[in-house]
Structure P
Amino acid sequence: MFEKCAACGGRILAGGSRFLNWTFCNEACLTRFKAALTDRLVPAEAVAQEIGQAFQSNCPLCNRPGPNDLYSSTTVTGMLVASRVASQTRLCCARCARKNRLMAALHCLGLGWWSPHAIFYNLFVLPSNLIALLFVREATAPSPALAALVKARIADQIVPQLQAAAMNARNDPNSGGTLDDDFA
């Protein structure tokens, strides 16, 4: 009746994300699956090189030299009877991360008080953005989240090869297991 998530095994009530022949309950499960698929099918040296390149390259937002990492911020928007809470994660340098978190805090200050729900959410989101703003530090090494993002991008780039290899690994009784075993 309901499909199971290929990564976590949870039931998918509606929607979900698709990749190849698998369905996932959310983007986090899809990213985790793509990272495991890349780990299995792409040489570790090539993955490490791509991660290092993403870490040390110029910032995608300001074009200044890295290091880059994933930084997130949350905004709350109140609309009289409704509210919207949105989180945004960006690959950028520490300077752009501070700017993004400051802009998110200013958004919450200006637009986050216009509904009862938004006022409640803002009591938590605004301080967390401001505290995160104070503690943004330049990354010294790639984070696990950056590695997972890069692995997911690699998986997206080589989908035709992955599809053939994944179907062979899944259907070959001599392969020693299936891709689904990585999530058991």
Structure Q
Amino acid sequence: MSANPTLTNQLELFAKASEAATGFYEKALTNMRARLMTDGKVNGALLDAEQHAAHGLAWVATYTEALKQLNEYASRISGEGRYGEIEALICQMGFSEYLAQLAGGIPMSQGEMIRPHELGLSADDISEFTGSDAVANLINNGNTASLRTKLIELIQHQQGISNLRRYRPGGNLRNHPR
């Protein structure tokens, strides 16, 4: 198998990229509130007229929360000593893909995409987001063909090894609660 392909300072990159995604979402949310609210309340007629963008905002919120949760998961299992190369690659690739889709467009169905400009995000907003060192590094280097090949190699090497045995100290399954 090839050398470790994970990005250096991966957990730091995840934390910074998650923060950048949150800021990107908050800008979209502010823009959509201005488009959908009248006198501090959601206007039903405006919501109907902006249904595509409102649906897209929900997708951006979902991706942002997924990145936050993935960051917390990676940090937690790293602290528990369970953050192996497979987990690192899966998390890195997940971050890379979701960040790229936030910046370029999220598929909401087979024929429906939401693009940042449809949420009132400007080219400057997108550049600020993708210009973050963490976001740029993850988008550009976090999910390549060679990384996917490495992940496949690692998974194939793990076939037949129980995850319980792998993660329990000493591999003692008899103490596993049933």
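Here, each number is a calculation from the coordinates, and none is a lab measurement. What you see is a predicted model, and the numbers here were worked out from it, not measured in a lab. Cβ atoms are built from the backbone, for glycine too; each structure is taken alone.
Observations
- Which entry (P, Q) yields the derived value 9, 30, 28, 18, 10, 4, 0 for P(r) over Cα pairs in 10 Å bins from 0, in percent: Q
- Identity of the structure behind 1.1 (criterion: distance in nm of label points 7 Å out along Cα→Cβ at positions 21 and 69, calculated), options P, Q: Q
- If FRET efficiency 1/(1 + (r/R0)^6) of positions 45 and 125 (r between Cβ atoms, R0 = 35 Å, to 0.05) is computed and equals 0.30, the structure in P, Q: P
- Origin of the value 21, where relative contact order in percent (Cα under 8 Å, 6 or more apart) was derived from one of P, Q: P
- helix-only ellipticity at 222 nm (-39500 (n - 2.57) for each DSSP H run of 4 or more, over all residues; to 500) from the coordinates reads -22000; which among P, Q: Q
- Mean count of other Cβ atoms within 10 Å over residues 13-20 derived as 13.6 - corresponding label from P, Q: P
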